[in-house]
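See the structures that follow.
Values quoted throughout were computed directly from the atomic coordinates according to the rules given, and no laboratory measurement underlies them. This is a predicted model, so every value here is computed, not measured. Cβ atoms are built from the backbone, for glycine too; each structure is taken alone.
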Structure 1
Amino acid sequence: MTVVVRPIEAGDRADWERLFGEYGVFYKTAFTPEILERVWSHLQTEGSGLDALVAELDGSLVGIAMYRSHPDSFTGYIDWYLDDLYTAPEARGHGVATALIEEITRLARATAPLGTLRWITADDNERAQRVYDRLATKTNYLTYEVRL
């Protein structure tokens, strides 16, 4: 089984909605049709600040990764942030998440070689953390948020 990673395309919408919806369920979040429309619109608009890759396994879309880049105030370089990463349950264990992260890392290094790629995950998402521990350095930062 070969994982193929590529940029998201307009024809991927139905599969993206299915996978993004499953991702929301995993994190106990329901995405309304309005939210799905707004996010999809950003993904399809050049320069919106949000980009995505998809992963195919044997011709089926089984993974998504949404990311963005931004200036870093500590270094002045461009950092990248992996907002969302999801692999369909039936495709887990086949290297889908690894392939998506490695491709974002490759893109980031090609355009911002002195920056950093960062992401967060739930503290109880142990399966994902086993993958992340192989690919990145775990930091000691906590995340806080204010809902606007």
Structure 2
Amino acid sequence: MQIRPLTAADHATWLALWNDYCQFYHSRLADDVNATLWQRLLDEQSPIKGLIALDDTGQPLGFCHTVRHPHTWSARNVCYLEDLYVSPNARRMGIASQLIEALRVQGQHENWYRIYWITGTGNAAARAVYDKLATRSDHVRYEIALA
């Protein structure tokens, strides 16, 4: 298996996985939103980055999107793991763990303060993986919708 940054050549593969991910969350995003995200993922200046996991034949297995940003409690940046998706036919193969491990290695190399993420309380499969890799905080998330 190979994990690497997304490239322009990955667009069709990424879009298919991205649409599956959105469907998993019962969402459909407008084409312009998807196009904007793709541009941000490829833009060197954007804080939004993406990794893709591929099998030995180059077939896509999953992806993750991150947002790197400054932090008020550290001089070092943090990494928010915003999206993580593994194709249903590739689940239970350690892909999610390997994507997170790739981020951990990158974060150590780039001297991040931490990597953090959220998931739904009912997402038992994801939480089982995350509980092995990270410490669950006791913070509660609040939201104000502006749109």
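Computing distance in nm of label points 7 Å out along Cα→Cβ at positions 54 and 86 gives 1.4 for which of 1, 2? Source structure for this number: 1.
Comparison across structures 1, 2 (criterion: distance in nm of label points 7 Å out along Cα→Cβ at positions 118 and 134) gives the highest value for 1. Ranked by FRET efficiency 1/(1 + (r/R0)^6) of positions 62 and 78 (r between Cβ atoms, R0 = 30 Å, to 0.05), structures 1, 2 are topped by 2, which has the highest value.
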